[in-house]
1. For which of I, II, III does helix-only ellipticity at 222 nm (-39500 (n - 2.57) for each DSSP H run of 4 or more, over all residues; to 500), calculated from the coordinates, equal -2000?
2. Work out the source of 14.0 here, i.e. which of I, II, III gives that when Kirkwood radius over Cα pairs in Å is computed.
3. Relative contact order in percent (Cα under 8 Å, 6 or more apart) computed as 22: which structure among I, II, III?
Structure I
Amino acid sequence: MRSDVIAKIADGQSLEQAQLAGIDLRGADLHAANLRKANLTQAKLNGANLQAADLSQSNLHAAHLSQANLTNANLSGTNLIWANLRGANLSGANLNKAIYNDTTILPEHFEPEEAGMV
């Protein structure tokens, strides 16, 4: 499944509303991927390049995003409860109304309220 997903993204295909729970995409190049409303529950995205990706309204519950590049990614309305974003690059990312709580691991010195997270 991993290679199929990476190939579709490389071809510019949309994975909107895709069911990708538990998928292992560690270190994958997912630059500018359309993963809007995708189910990425417990996905392994450690070190993945998600620069400029559209993850809006997706479910990233308990996803592993440590060291991921989320520069300029759209994470608005995304479920980030239990997600691990330790060391992730969130520069320019849209996190408006992204859902988090005290179980969400955020990058050091990151201020979720300032980013519009709820």
Structure II
Amino acid sequence: MAEVEEKYARTQADLQLVHSQIGSKKREIKLIEATTAQLKEQVSDPESTTVWKGIGKMFVATDAGVYTRSLEKEKKDVEEQISALGKKQQYLENTFKNVNNAISELMSRSN
């Protein structure tokens, strides 16, 4: 019974962590989309326009086109991470259901 309760608590914590990670990644995508939209709106010639890309505590000058392409690649990477987290979430939800069923079964046996 203790093992099942431990697995229940661990699975629940992992599931909450995955939910928060997915939310964080979705916010990251919204930021990337907003930045890309602003660049497309503000910059008429992306290859000849210089923009400042923030890297940590400093900024680096780069072409708007290069920066836009790097944002698109970053968005694709984040979408892949969300997909992987979705699979992990589905696995954890199934595990959580199985643990709940096991607990219910143990409780019905003990009564």
Structure III
Amino acid sequence: MGVLIVDDSMFMRSLITKIFNKHGINILAEAANGKEAIVKYKELKPDVVTMDLMMNEMSGLEAIKEIMKIDPKAEIIVCSSMGQKAFIKEAIELGARGFVIKPFDEDALIDEVEKAILHKKVDNT
């Protein structure tokens, strides 16, 4: 069981990693853009993906589309800024399971990830 963290900000990836480590959530890998996320998703099949929306090379929206083609049951949680509400709505329509607004509350992030992990377990039974 594990999580793929996708964000173009090294600081944000590091912050999410610290939060997950503190709560005993296994991190499989990190990706700095949508293209890397797709490659790592195919390779590692994570239980949950945290996805930034605004990234270079390939946006989070494009990555969500591609990941959902690979795995329609993918558990993706969008971690994005408040000013990106329209993009968050689109991400949910594309299949993202939930979202957390940056700067996020640690508990809100953990709650979303735990819900996604639980949903994944139920789907796999």
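Since every read-out is calculated from the coordinates, none of them should be taken as a lab result. This is a predicted model, so every value here is computed, not measured.
1. It must be structure I, since only it matches.
2. The structure behind it is III.
3. Only one of I, II, III returns 22 for relative contact order in percent (Cα under 8 Å, 6 or more apart), namely III.
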